[in-house]
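What follows are several structures.
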Structure 1
Amino acid sequence: MSGNTFGHLFRVTNFGESHGPAIGCVIDGCPPGLSLSESDLQPDLNRRRPGTSRHVTQRQEPDRVEIVSGVYEGKTTGTPLMLLIRNEDARSKDYSKIVDTFRPGHADYTYWHKYGVRDPRGGGRSSARLTAPMVAAGAVAKKWLREQHGTVVRGWMSQLGEIPIPFTDYAQVPKNPFFAPDAAIVEKLEAYMDSLRRAGDSCGARIDIVADSVPVGWGEPLYDKLDADIAWAMMGINAVKGVEIGAGFRSVAQRGSEHGDELTPQGFVGNEAGGILGGISTGQPITVSIAIKPTSSIRVPRRSIDRSGETTVVETTGRHDPCVGIRAVPIAEAMLALVLIDHALRHRAQNADVSVATPRIAGRAPD
């Protein structure tokens, strides 16, 4: 199987299966000299891990990360950095009924036709469990970006199913299980999820991610555009079906006089471009939104076929997220950070000595 390595200079190779002994990743190209320990990585893994509330899968995985190589006396050495997370609460018997059938909305059918063999236990290699190593790698990227450039990546849920979530206070995001930036709506979200669980059904979500203090100049103008790489990374997250940068699909109804961000000596007048122009960062906040589909593992009986092509009915049992978007915020943050560190290193390699007389403007001009 190919397609398990992400990045160019900061390369992350992901390994493992949902119900195997362990999952993890190897980072090749992590800069040396970064102070790093498991305590730097564990907080983001705790945000993503299952079993944290009644609204997510009750699989009880501590997701303790181990740094196996690449760190000496508390600092990265520049050699491959291996991060290991052991699976401790897999229940493979929950998947015995789907060995010979294909779950609607899952990768079962396509996986079987592509490889001729599949691990049905928790989805095997196609499981969202494999996002955990990327969250660990993203935590490494976040720390380096913050120390080297002051870059901060943060996200929140902006819609759960049909319920839009207003942005009122980012300080509320870590205080509720939905990563919602509005305390007043949490009770409504809880009631909505409780009704979904009783019905055995699921819903989707929208996640917003912002990277602040990104320097101007990262990215390439053609096939390695920063926004193209961000979209590619986000679409690599399980269940993501749509990506917007900046105004996104709103730009269809905008006029050029509205969408084109004017420049003044004090800064850009707006940020409809989402912090990227011509595939290159502007120095403004990079704004990204992703759409996550409803969870495919539901108790509602669904029509399908078995391996012989005969009609069957599938009802998925076991422990599943009624909305995978609830745990997606740290995953999306990680993927954005991994794109940014890779482009930061690529920019440093080729363009570190570029200097122009035009002053740099940052952020938005005052209203």
Structure 2
Amino acid sequence: MLKISKEKLDDLYRAIAKENELYIPVRNNGYTNFLAWTEGADVDLETTKTVKSPKDAFFPQSETLYTCKRDDSKKLCIEEQARCDETFVVFGMRACDARALKVLDNVFLTDPVDSFYAARRRHGIIVSIACSKPEVSCFCNVFGIDNADPSEDADVAAWFSGDCLYWKPVTEKGNALTESVKSLFEEEDDKKAEKAVEKEKKAIKEISEKLPYWNLSLEGWNGDATDEKFPSPLWDKLYKTCLGCGTCTFVCPTCQCYDIKDYDTGNGVQRFRCWDSCMYSDFTLMAAVNSRTSQLQRFRQRFMHKLVYYPANNNGMYSCVGCGRCVDKCPSHLNIVKVIKAFEKEEKA
């Protein structure tokens, strides 16, 4: 295994960015989010959860699909947007956010394949770091994710221990990245490295097991639960304080809904797509009908999709990774944990 001192991390960022676009948690105006690295950036790998997930790197909040223009002869021309064709690195993803990409894969890489997303997945390299400081709102283990070992869904897995970052390439892409920056690392004796990493894993697990949602039960939530959960009167009680603000969907690493719109540039029309939210009253609004006319219906749709509809169509995989961002950010304190606990309490009564 390789290691690098924290003092040399800036050199590592610089070396990676020399050959690739580098996205990394950066603190800006008091908030930490994944941004393109630049010299002097206030890199923040201490914050466990960025405000928004790094989903943007693979599924941007807004992106142009194509542009329509008329040439000098008034003939209509369509210019298709180029796909990503250069390697980029997302450095510092947590295990929950890396697993979230597998959720998105089931949506965007299933026929018909989304070529924009597919190109980014093909060129993106994920460096995932274990969560040294799991937060109170974390519950990734409920969905089978190990926050102490990010290697399952990453190209490179990394652990902080003492004043060093331990580095382990996992995939071919991870090996290629490692070779390009290997001169900055020290070779560590395997036994010593494993001992340091195992000590870090143990410390993470000790913290995690004390978190309030770590033993959250998903009993009763699965792809066969539609007939039981959908008509429950609990939805009518739970939704009432929902503001329909959409915050939960915009911070969520697995939400994938988007709208397609046209923008008049004054020199043609750009067709673009942008994130949308199932919590909005105009979501799926059509001339003939709105498929969900009440906030109750929209609220129920979000959580039924995460816990029932998605696993029904994806071999039992849930559309939640337990990152806890919706727990942290909902202004009405409504979130997936509250929904799960409410049903659990009702069923035990």
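Read the figures in this text as sums done on the coordinates, not as results from a lab. Computed from a prediction, not measured in an experiment: that's the story for all the values here. Cβ atoms are built from the backbone, for glycine too; each structure is taken alone.
Looking at FRET efficiency 1/(1 + (r/R0)^6) of positions 69 and 149 (r between Cβ atoms, R0 = 25 Å, to 0.05) over structures 1, 2, structure 1 comes out largest. Quick check: 2.3 is what I get for distance in nm of label points 7 Å out along Cα→Cβ at positions 45 and 125, calculated from one of 1, 2. Which structure matches? It traces back to 1. Could you tell me which structure in 1, 2 was used to calculate Rg and Dmax of the Cα atoms in Å, for residues 189-236 alone as 19.9, 59? Working through the options, I get structure 2.
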